[in-house]
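So, here come the structures, one by one.
Derivation of every value follows stated rules applied to the coordinates shown; laboratory data play no part. All values derive from a computational prediction rather than experimental measurement. Cβ atoms are built from the backbone, for glycine too; each structure is taken alone.
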Structure I
Amino acid sequence: MELRDIEIFLTLADELHFGRTAARLCLSPARVTQAIQKQERQIGAPLFERNNRAVRLTPVGRQLRDDLQPLYAGLQDSVQRARMAGQGITGTLRIGMMPLNAYDLRHYWEVFRHRHPQWRLRIQSTQFSDAFAALRRGDVDVLVSWLPLDEPDLTVGPILFAEPRVLAVATDHELALHTSVSLEMVADFQHPHADTGPDYWYDAYAPRQTRRGRPIERGPVVRDAEEAITFASMSGLVVLFPAHMSRYWVRPDIAYLPVTDMGPLPYALVWRSETENELVRALAAVVRDLGPLPSGD
């Protein structure tokens, strides 16, 4: 197979639609069809079952996809590393952001890039439901996570910031009549739940009970802030967030109320201890040198 034909096959295996595959690769549908037919002749078996309603991989097609995906990904990585080396870039540090305030942290990113022009910094969003799995899979090198965190395979680095808490409610919710709330007040309402671990980590974000011991009911499971906000706007849930949400996620149907009886939530760099390298140590050094953001930034 030629490299372009492999790309066409893997894209069609992902899209399962000839038109979308052609559009994604900027090709004609006829070119996609010709490439697949050529591959099927070479292999001697159909790779896809297609009719007027659907396109599906055959068992042979699934096997070929599973065999080719890691090889193609490795080839792409090799080409990208060679391209970066040609630009004088010798490494990339991928930072997974659970909070939405990457812009607030721009001074850390700018200083890192100034100190280490040979390294590229890539900031990407990470769902809190998948954050530690993504870190352990190697999808990201460093995670910006709230604390506390005490996991034997993870290193907790310097703190970036600590923020007060706000409560997101629908603008027609009864709590929206208040200018601020306490955890005791919001215990009367259902909060979303995150099916993620460790439990103590999420409990630090959304407590299971108030300081007086009143239980706080948890409702539907959410994967990220967007799902939580949707439940708040549509289903009457209330959602705890760090204060920067009130600046970065302004919506006409959501009100953010300061929570008066919860301490600031700290966020720090976290990485896998066994994969710590000079890029990770360099970013941690930048954060230590600059110190955490001033309270309220």
Structure II
Amino acid sequence: MDLNSLRQFLIVARLEHLSRAADELRVAQPSLSRTIARLERDLGAPLFDRSGRLRLNAAGHVFRAHVERALGELEAGRRAVAETVNEGAGSVRLASETFLTLTGPLAAYKRAHPSVELELHWSPAEDMARLLRARQVDLCVASQPIHAEEVETVRLFDEEVGVGVPLDHPLAGRTSLSVHELAGQPFVTARQGHWLRRLLDRLFAANGLTPRIVCESDEHGAIADLIVAGLGIGLVPSFARRKGEHVPLAWIPVDSPDCRRTVTVSWETGSHLSTAARQLRTTLTEWDWSAEEGVRRRA
């Protein structure tokens, strides 16, 4: 049971597809199949269901959690040694659903710690607990809850989310809108899993409605531009509205107390965070998110 076999198992477990895993690993599929079969033989139990599509079974889920933690500890040890040798410079890895919100504090952190290597990873919120457990990232910033007992979370800010419409839209002059008034309107939004899409679906479901979605975008920064282009309307957080004041759209509050997002930073409970990671966590938690451009809070 060597480390390479365990790393290959994690790729297969994530993709649940041998040929795609082989492509990502750049190995021959028969070789990868033999590696997985040998691992199952060593464990004395199958890790995947093979009836139809390859699926990780209950034993596979249990084993994956232990492998992620074991490899994560080894990686943490490697980085701790590197930090010691480099006298604290090191690196920090941050995962987030979007980095538009974080440009101010990240720029300030990099100016204050130019020798630190800052790695940014886009990730949906549902993957963040696994990434933290596997020590693939140090910190996660999310706009929706991370459900895991081993994760510690601090709130960064809470903000209102409104509706963005083109300036010439019939709704542009309104001071507020109800969810029922939005029924039937064409929406531009993010794909399933993103916090913006989950909020939209949740608001409509609470009123017994289904949103009419005409565009799902992976380019979340382009949603406002698509709204301005007249493709539809969409939910827009107030922070993004401030950051993109040059975008000519009308922003209208939604008459619902649930039309908000809470942005948090999370890390694994009990994990040893590097000096660089602790410094970034401090930068994020001490940032004045209420300021227009964002400035450090003064004591």
Structure III
Amino acid sequence: MFLNTVLVVLTDLAAQLLGNTVFRQHFHLLLSAVVLFSPALSFGVSQHSIFARKSHFLYRIFLRSGWGWTCIFVGSFVFLLSFSIRRSFMLSIRHLSRLGVAGGLWLTFCKLLDQLENATGSCYESLINDSGDASGQLLLVLREGESKSECLKAGMLWRGYEVSEDVFLLCLCCLLLAEEMAVFGPYLSLGGISDAPLRILFLFCVLLLTLWIFLLFCLLAYFPQFPTQLLGGALGCLSWRGLYQGWFRLGPSWYCPGRPGVGLLNSKISSTKAADAQLNHHDQYN
């Protein structure tokens, strides 16, 4: 009983925050400001910290499979919420298709960014110039005719125009999580039934959002690469705006899955004026 009360209180507070109009209007601005002023984050951090090593388990387990973790938790939450309301498998699939669209866009951009780096890069071999003194000087010797894959397999360095795919992924996942979970607050306030599994899934999504924000701060602070990280963050924000603030606003159709909550919230609402006003208030910021 006590644990259930704690679960209800925590999920209610998180749902109110994520469904708040101010949070939804300014969350992307907060992420943009963090990436834009990321050089300031590297001051005062210790390079001896456990988070300054790319071998840390958070990077290995979560960051390298960031899209998979996002799809598992967000997809489970979206499916359970939509199916528990309407009991329609096709409607649940339609709402899940937003993740498929976002995943396809992410994979497309990753392929394009990889092609850009291949087309604009060159291979360099690192050599130690032994000048006779105690410290040798590191030299980079250009190797012509090497592809990126061959260069990396040979243990050499590839240098080209890069866009940070990690920052791109983290920004896109954070904004996607905030959009998909924002429905839960209005759903609860309109009297929606929420059992423990749904609340637990929502809480896991909140924890995942917190983890992505934390990892974003870690990357910007401990592995500063300002131009490439700035471009990655900009690409993530533009992808979110193009999908959730652009395409998905066209409404449900054969070519558009619609916004989060469309076709779900209005099924739990009576025809009272107060409920209609609250739904319109939610749709205004979707």
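Some notes on this structure:
- Which of I, II, III leads on distance in nm of label points 7 Å out along Cα→Cβ at positions 122 and 154, largest value: II
- With log10 I(q)/I(0) by the Debye sum over Cα atoms at q = 0.12, 0.22, 0.25 Å⁻¹, for residues 58-145 alone derived as -0.44, -1.12, -1.22, matching label from I, II, III: II
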